[in-house]
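K.L.:
What follows is a set of structures for review.
Taken together, the values in this text are just the output of simple stated rules run on the coordinates, not laboratory data. Treat the numbers as computed from the prediction; the structure is a model and nothing was measured.
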Structure 1
Amino acid sequence: MIKGEKALLRAIEPSDVHALWEWTQDEETMRLRNYPAPPMSLAEAEREYEESLSEGSSHHLHLAIAADSGELIGEIALNHIDQRSGTADFTIAIGNKAYWGRGYGTDAIRSLMRYAFQQLNLHRVTLHVHAFNERAIRAYERCGFKREGRLRQAQYMDGGYSDVLVMGLLREDFEAIG
């Protein structure tokens, strides 16, 4: 469990799977994610969750985000954790729209980055974000992420191609913002 000022990052429980799956059914929520989820049934989502428990990888850290009330509001992850290089890829989704724009995402990011740099001893975390997702970009920049590049027309969506920004956070950048 990782506690922030507002958000609590905890293991994903079987009771969370239904809400996580419901968020993948919401067009607006999925449009903002940089990794499109293939359509799947609730049964498939539950099976995927069970498989993830049995695999238990040290290369991925996938957590639920809960509000201070305990309500599940999203998910956050470090993927492709490479201890030798000190790197990982980052994703986050606040699926409960009632919590959008209320600082929970920023707090969850800061909490996980603190854990990544202080506990996992990572040196760098990378993320990809749609160039049109200005709210997410602002949150990432508040947490110290820097824009490093633009992948032009990298993802097809809404009948056209969307640019994707590559952003990175070094331990020294994170420590500098406190």
Structure 2
Amino acid sequence: MINYQQEIFQTAIIIIFLILLRLLFRFFLKKFTIIKAIDVNRRKVILNLTSLLVYIIASVIIAAIWGVEFKQLFIFLSSIIAILGVGFIAQWSILSNLTASVILFFNHPMRIGDRIRVIEKDYNFVGEVKDITGFFVFIRTDNGENITLPTSFVLQRGIEILEKE
């Protein structure tokens, strides 16, 4: 019978370190996002992305501890990515909206609470951005209408950010 005590001990150490690292990231990111006045929804996304990064790093380290060959791991992951790629190509608009939401999150000056004007010949309206999700931007117009726009639409069309009244 093979003795796995060393691998179990090292895995337990990594898991404890993972929990502590995640708590530290959560604490410091929470303070940082409060100091920088980052919106609560964006704070959640940042915390989730950092947690995902910590989990990925810990998984790779645990795989190395247990002797998983990285060539086999690479083949497995590339197969998963290929399957996901086929699924996303079948739903191209979903992928473009998801990508657009990431771009909006990191690079677009439009934020929740901003008053904007959509400059489009068919959709010319002014309103306040109520929420930005992974697929949609929710706007409440000055007329009281609630409008939902795909995030890819926001990137492809002209958006003017107006001064707050």
Structure 3
Amino acid sequence: MATAIYPGSFDPITCGHIDIARRAARMFDRLIVTVYDTPSKHLFFSTAERVELARRALEGIENCEVASYAGLTVHHARSVGASVMVRGLRALSDFEVEMQMSHFNRKMDPDLDVVCLLTSLEYGFLSASMVKEIVRLGGPSEGLIPDFVAAAIHEKVARTAGHRSNEQAKEG
């Protein structure tokens, strides 16, 4: 039984991520979308929020599950019995980064293979950071992220704005 992981920060999960997960799930007996707990970038959503959004987005894929992890991805892959790591590629620059990471991972675990899936044409431009900014500024999100993800972004922005207003009122 072939198990694969699809690791990422998924901050937030996009239609591009969902497309890669659906396609990968057809290739493997078990796919675990693994939400990285502590990436070296500023996160908009907490780990629990990112996991919940991913679970909702992927709930129709029978052999797909969502989990979070911390530490090295190769250690996580080993702990869940995965022999393959799935990665999505949008552009040549993604390939260069993924190739370097693949070599590091293979050095740490020679039994872990990487399968890169080229993004579908309609998602080749899509990035989670761009989507967050578009939605945060009131732009359209149809076809970029599920509606419930857009709602979660709006809710978080509103809470943050409300928190800032309260802090400013206390200072004034």
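K.L.:
With Rg/Rh (Cα atoms, Kirkwood Rh) derived from the coordinates and found to be 0.94, which of 1, 2, 3 does the value describe?
P.N.:
1
K.L.:
On to the next question. Taking log10 I(q)/I(0) by the Debye sum over Cα atoms at q = 0.24 Å⁻¹, for residues 2-81 alone from the coordinates of each of 1, 2, 3, which one would give -1.38?
P.N.:
1
K.L.:
One of 1, 2, 3 was used to compute relative contact order in percent (Cα under 8 Å, 6 or more apart), and the result was 19. Which label is that?
P.N.:
Only structure 1 yields this read-out.
K.L.:
Could you figure out which one of 1, 2, 3 the value -21000 for helix-only ellipticity at 222 nm (-39500 (n - 2.57) for each DSSP H run of 4 or more, over all residues; to 500) was computed from? Could you put the intermediate results ahead of the total?
P.N.:
Details: 1: -9500; 2: -21000; 3: -15500.
Structure 2 accounts for this read-out.
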